[in-house]
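In what follows, structures are represented as structure tokens.
Values in this text are rule-based calculations from the coordinates and carry no lab data. Remember, predicted model here, so these are calculated numbers, not experimental data. Cβ atoms are built from the backbone, for glycine too; each structure is taken alone.
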Structure I
Amino acid sequence: MRKNIIAGNWKMNTTLPEGLALAKGLNEALKGKTLKCDVVIGVPFTHLASIAAAIDTDRIGVAAQNCANNGKGAFTGEVSAAMVASAGATYVIIGHSERRSYYHENDEILKEKVNLALANGLTPIFCIGEALEEREAGKHFEVVDLQVEGALFDLSAGDFGKLVIAYEPVWAIGTGKTATAEQAQEIHAHIRSTLANKYGQTAADNCPILYGGSMNAENAKALVAKPDVDGGLIGGASLSVEKFLPIVEAF
């Protein structure tokens, strides 16, 4: 049985005091609740150790938003997977469209990051998704297949089983546009089929596939009701307990 996961991605938002207040507020809001999904927050590097120490990490997983594609060395400004793990994170977001677009991360770089994350005991939340022009050209299935195959298909079946995938239509990130529940289900089912062709149906069925792209309190229930949508990777709505909590409760 695969996990349901609601993961927040704070991106480059909140100072450390603001982030601590937000994390503690979410921690308090979840006390006593019976959750039907795992909850994860993706926080800035500067916040990792402080937030991991301040919350109940059995109820809220802590994720870094990135890690380096090298283990250690003369890479000024980079943060390694080992550093991320030592700060108390258990997840790391890899391959977000903003990293691919703004920082030119390609399949080879992402493959290295996934391998280092796994080697350091982190669960990668691996992001894939098409741009608007690719969707309009009918290339969305092809794009996600290439992204999965290019970065993940060298993994052993055992390592593949430790991954979470997040499908994020780039045209729906921070735009207020959202794939319909039917569109999300269609492409999530396609992704699962692609995974099954490589790793077998059982492995594909066990892999959580999250939807990322303007999920909010209004549309979350319809999205997660679909059989192949196992949760969400939430951007702006994760910066407020009042907006994030209803998404967590959508299950």
Structure II
Amino acid sequence: MRYLVLTDIHANLEALDTCVADARLRGFDETLVLGDLVGYGGDPNAVVERVQALTPKAIVRGNHDKVACGLEQAEGFNAVAKSAAKWTLEILTPAHREWLAALPEGPIDVDDVIQICHGSPFDEDAYIFDDLDAVRALKVANRPLCLFGHTHYPVTFELSADSFDSVGSAAAPEMRVQLKPGCKYLVNPGSVGQPRDGDPRAAYAIVDTTEHRVELYRIRYAVEDAQMKVVKAGLPEVLAQRLAVGR
């Protein structure tokens, strides 16, 4: 089975369409979505429709999804994120708000190999940045491979009986992580529509359970078109600017 893994799309239709088109050339059977479909970007309704059309095998909600559909207040959001969330709530169709509100909380067990969550398997809103949180998540995860998002930073953590290691995403267009027997993995593919690692290219992953590997990809997309939509929507200009630098 080959799973397309998408996370942190953030209403960036250009990035999403480019990732899906590239993944179709590589081949995939099912789709997994790790949350934050909306927020920041200028195409929330179109992104929801695209994701619905993919009929994900499994999907979890993100913190921006919860705020943008009215489930939660924007507590903890900075002024720019609050502004984008308010605009998104107003622009989403009632049907799309209801669909987002019905998205399940993670973690979700996909099969015998994969578990998915937005922030972490112990808290859907927690950020995993350091080794301590990663080890905690790996010990809580009940599958060999736990896929997460939220940080917008691609990274792989590996835990075995004897060692713990972290591997940052390579600058190359693709990177492969071979899953070893007896090890547990925590993998963030990086953000489709809001990269924050200094690389503006869209990020996604394909998990091949037959070959026991995770394929991480970075791909260029029409950033200028996404920026134009942000500006045209009247969203804070910094949200357009940051797309070009991946920060």
Structure III
Amino acid sequence: MKSFWVAVSMYSKLPSPQVEWDKPALSWALCWFPAVGAAVGGLLWVWFRLSALLGVGKPCFAAGALLVPIAVSGAIHLDGFCDTCDALSSHQSRERKLEILKDSHTGAFAIICCCLYLLVFFAVWTEVDCAGRTGLVLALGPVLSRSLSGFFAATLPNARGSGLLASFTQPMDAWKARLILGLWAVLCSGGMLWLEPVSGLGALAGAGAVCVYYVTMSRRQFGGITGDLAGFFLQLCELAMVLGAALAQKVGVLL
């Protein structure tokens, strides 16, 4: 259970006991990353139900749905998103981009992209209908995004060969980690389709599109991934899943 608590304390602001971050605990911590997503998804679903019960308007509902994952994660993934946007917007060499990722200062492009991301995600939440089983589909979104993020962390090369992400991936048994995280992703995807095929398929299509972009971009621009890039992927994936579900609902209505 030490690995579980390491994952909770690293990737969330949820209360957790202090445990030693030794090599055995770190080697399995990433496999518990989706469990943190389950906590995020559970709180999201509570917000969906509470909003329906209280008759909350769409703007307030969207604001809550946007803030819950950020509050639970402590904005750690959004920070990675901002750093990656700064690096990508620099149009510098690969080495310089990796240096920008390490820079603790926030650039103009990070602020601009963060504002645009939050604005677009807010707008998307106002368009999706979370009634019925679609709410459960979207509550599984944070589980799937973290399953995929962990899977890519265990699969793609580390661009820097060091750093916080490397401290989690280097001690692990890569094949076992891929198997576990892949199983998380498959079960989550199957659950989304079973719960509501239309919105589930739309959400998975959005996640799939971001996966293709992430793998291609990270290899071309950085030669691999880092912890910041993993956060960048997670944020885009969660936006794309809600957008995909919203679009699928609207197409379904037209048909």
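Have a look at I, II, III and say which one yields 11.5 for mean count of other Cβ atoms within 10 Å over residues 14-21, as calculated.
Label of the originating structure: III.
For mean projected area of the Cα convex hull in nm², for residues 126-173 alone, find whichever of I, II, III sits highest and give me its label. If you can, show how the numbers build up before the last one.
Values: I: 3.3; II: 3.9; III: 5.1.
Going through I, II, III one by one, mean projected area of the Cα convex hull in nm², for residues 126-173 alone peaks for structure III.
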If helix-only ellipticity at 222 nm (-39500 (n - 2.57) for each DSSP H run of 4 or more, over all residues; to 500) is computed and equals -9000, the structure in I, II, III = II
Which structure, out of I, II, III, was Rg and Dmax of the Cα atoms in Å derived from, given a value of 16.8, 48?
-> I
